[in-house]
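**Q** Quick heads-up: structures coming right below.
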Structure I
C-alpha cells in the first residue's frame, strides 16, 4: 500500500515535470529577472508595482507571445505555458530567492 502511494506520487511528479515547457520557463525566469533588476535600479515612480505582480504579468505576456508564435494553437498548449509560469512563480522563484539570500550571507562583501 505504501509503495503504491509513493509510486503514484512519483508518477504524478514525473508527469508534471514532463508537462512543463522548460525552454519557456528558463526564458521567463531570465527575462523577469532582468526586467525586475533594471526597474529596481531606476525606480523613481511614486506608485511601484510589486515584483510578484510584475513578474506574473511578464509571465502571462510571454506565455501569450510564445503561444501565438509557436504555431500549435490549442488550449493544451496555453495551459502548458501557464503551468510553467505557475511553476516558476511559486516553486522556483521562491527557491531562487532563498538561495541568493544564503549566498549573500555566506559570501563576503566585495
Structure II
C-alpha cells in the first residue's frame, strides 16, 4: 500500500512537471508555426522598409526638383521686374512724345487759324 501511494504520488508529480514543461516550452508544432509566422512578419517588415526607402528617395529627388523650380521662379521674377521697369519707362516716354506731338499739332492749328 505504501508503495502504491508513493507510486501514485510520483506519477502525479511527473504529470505536474510535464504540464509545467508544456507551459514553459510549447510543443514543436506550435514552435514551427511561430517560427513561420515570425519569418512572414520579418519579410513583411523588410518589404515595408524597402518601400519606405524608395519613397524617401523619390521624395528627396522631388524636393530637389522643387528647389530648382523655386530658384528658376525667383530668377524669372527678377528678370520680369527689370522688363516691367523698362516697359514702364518706354510707356512714359511714349506718352511724353505723344503729348508733345499733340501739343505741337494744336499749336500749328492755332497759328494757322
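FYI, it's all coordinate maths here, none of it is from the lab. Just so it is clear, the structure is predicted and the values come from calculations on it, not from any experiment. Cβ atoms are built from the backbone, for glycine too; each structure is taken alone.
**Q** Quick one: helix-only ellipticity at 222 nm (-39500 (n - 2.57) for each DSSP H run of 4 or more, over all residues; to 500) came out at -25500 when computed from one of I, II, so which one is it?
**A** Answer for the origin of the read-out: I.
**Q** Compare Cα Rg over 2.2 N^0.38 Å across structures I, II and report the one with the greatest value.
**A** Once Cα Rg over 2.2 N^0.38 Å is worked out for each structure, II has the highest.
**Q** Comparing structures I, II by distance in nm of label points 7 Å out along Cα→Cβ at positions 9 and 33, which one has the largest value?
**A** Going through I, II one by one, distance in nm of label points 7 Å out along Cα→Cβ at positions 9 and 33 is largest in II.
**Q** Which structure, out of I, II, was P(r) over Cα pairs in 10 Å bins from 0, in percent, for residues 17-72 alone derived from, given a value of 21, 46, 24, 8, 1?
**A** Clearly, the read-out refers to I.
**Q** Right, something else. Suppose Rg/Rh (Cα atoms, Kirkwood Rh), for residues 41-80 alone works out to 1.42; of I, II, which structure was it derived from?
**A** Traced to structure II.
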